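J.: I've put the structures underneath this note.
What follows is calculated from the coordinates using simple rules that are stated; it is not laboratory data. For clarity, every value in this text was computed on a predicted model and none was experimentally measured. Cβ atoms are built from the backbone, for glycine too; each structure is taken alone.
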Structure 1
Amino acid sequence: MSRKILLVVKSPPYGSSTATECLRIATAMIAMDVLPQLLFVDDGIYCLLKEQDPEQIGLQSFHERLKTLADLIGLYVAEDSLHRRKLKKTDINENYNVETVSTEEMANLFLENESVMTF
């Protein structure tokens, strides 16, 4: 049985490498028989938005990595974080198959996993 670890992404996608490193770690975990789940909260939700083009400003896109992770593991976004930023689920890239979770459902994610890492 594989281990379950919740990776909480709080950092925005650009301006630092924190969110990108989280996605790299999630990819590596899968190869090590660890089952990560990704929960996007606070400014981390900006990682999921449609029509991002970081190449325009000389940054590397992590769209393909996020799409691959979405195909392999569960991606979740905090409903409260969307509301606080005046965003809707329709603002999220549909290719990521992200599940919106309430505060109670987020608490369950924390309980279901053996460990939690915050980025």
Structure 2
Amino acid sequence: MTNPVVRTILLLTLSNVFMTFAWYAHLKELNQKPWIVAALLSWGIALFEYLLQVPANRIGYTVMSLPQLKILQEVITLTVFVPFVMLYMRQPLKLDYLWAALCMLGAVYFVFRK
């Protein structure tokens, strides 16, 4: 069976893809529809996010502390979000994304150091 950290990262990455679409895709695709339509559709997408996120967190918690798991989640979120913004939402890459990524790497260092 795969390493629990690898399984956690894979499940959290897939979970974040669903989460990102649930939270933001309606801004592009449903901006002319009533907010309730967007909310219900987003809720439906979010179900798949939770079906991946809950097992990911349970697996990850067997080998990581809760702060480590949270920082890992945030790094994955940023890793998924930047391509989503650029490729799907067609917004330009900004240098601020690099600075944010460096701050996240700092957070990873501090939370995972021995």
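J.: Tell me which of 1, 2 gives -24500 when you compute helix-only ellipticity at 222 nm (-39500 (n - 2.57) for each DSSP H run of 4 or more, over all residues; to 500). Write down the numbers at each step before the final one.
T.: Working: 1: -10000; 2: -24500.
Here the read-out was taken from 2.
J.: Also, quick follow-up: If you work out distance in nm of label points 7 Å out along Cα→Cβ at positions 8 and 32 for 1, 2, which one comes out largest? Mind dumping the intermediate values first?
T.: Values: 1: 2.1; 2: 4.5.
Max of distance in nm of label points 7 Å out along Cα→Cβ at positions 8 and 32: 2.
J.: If distance in nm of label points 7 Å out along Cα→Cβ at positions 48 and 88 is computed to be 1.6, which of 1, 2 is the source?
T.: Comparing all candidates, it corresponds to 1.
J.: Once Cα Rg over 2.2 N^0.38 Å, for residues 40-103 alone is calculated for all of 1, 2, which comes out largest? Write out the running numbers ahead of the final one.
T.: Working: 1: 1.10; 2: 1.35.
Looking at the calculated values, the largest one is 2.
J.: Moving on to the next point. Figure out for me which of the structures 1, 2 the number -0.22 belongs to, where log10 I(q)/I(0) by the Debye sum over Cα atoms at q = 0.09 Å⁻¹ was derived from the coordinates.
T.: It must be structure 1, since only it matches.
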